[in-house]
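Visitor: Structures follow.
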Structure I
Amino acid sequence: MRKMADSALATADEIAGYLRTTTKKLAQDRYRGIGPRFVKHGRRVLYRWTDVYAWTEANLMQRTDDTPGAA
């Protein structure tokens, strides 16, 4: 059985604040398929915190010329 924290959902505003970006940038990333995984509920976009943390870890870089996920 999953823990509640594993499936906790956050709004695009909350994720934008966490990632220090804008909701428009998150929308662009969703369109391009390069941002964190997300859930659509009607017209609302939500993110699972576990997916955001996993995406952040997968995009860690050691140098400026690294490609995401190569570290």
Structure II
Amino acid sequence: MREFKAHAVEMEGGAVAQVARRWGDDIPFVNVRCLSDLAGAESHLDFRAFLPVAARYASQVAHRLAPVI
């Protein structure tokens, strides 16, 4: 097995991508995510601090991406 030494993982969007793919090749799918917390015991504290920043960054990416998709 290959080890990637990832700093973050994203799993939820995979399910949406699989559904879009099953419905056919003509259903486009894009997933815009931003980290809103860190891993570990204190992650619930990080989430509250990072959520506004992560939401702003994800929104900026979506606004720039929308005209080209």
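FYI, it's all coordinate maths here, none of it is from the lab. Just so we're clear, the structure is a prediction, and the values are computed from it rather than from any experiment. Cβ atoms are built from the backbone, for glycine too; each structure is taken alone.
Visitor: Which one of I, II has distance in nm of label points 7 Å out along Cα→Cβ at positions 8 and 32, as calculated from the coordinates, equal to 1.5?
Guide: Numbers: I: 2.9; II: 1.5.
Attributed to the structure labelled II.
Visitor: Which structure, out of I, II, was log10 I(q)/I(0) by the Debye sum over Cα atoms at q = 0.16, 0.26 Å⁻¹ derived from, given a value of -0.60, -1.26? Walk me through the numbers on the way to the answer.
Guide: Numbers: I: -0.60, -1.26; II: -0.78, -1.13.
So the calculation was done on I.
Visitor: So helix-only ellipticity at 222 nm (-39500 (n - 2.57) for each DSSP H run of 4 or more, over all residues; to 500), computed for just one structure, reads -17000; which one of I, II is that?
Guide: Working: I: -11500; II: -17000.
So the calculation was done on II.
Visitor: Comparing relative contact order in percent (Cα under 8 Å, 6 or more apart) across I, II, which is largest?
Guide: Working: I: 29; II: 22.
When relative contact order in percent (Cα under 8 Å, 6 or more apart) is calculated for I, II, structure I comes out on top.
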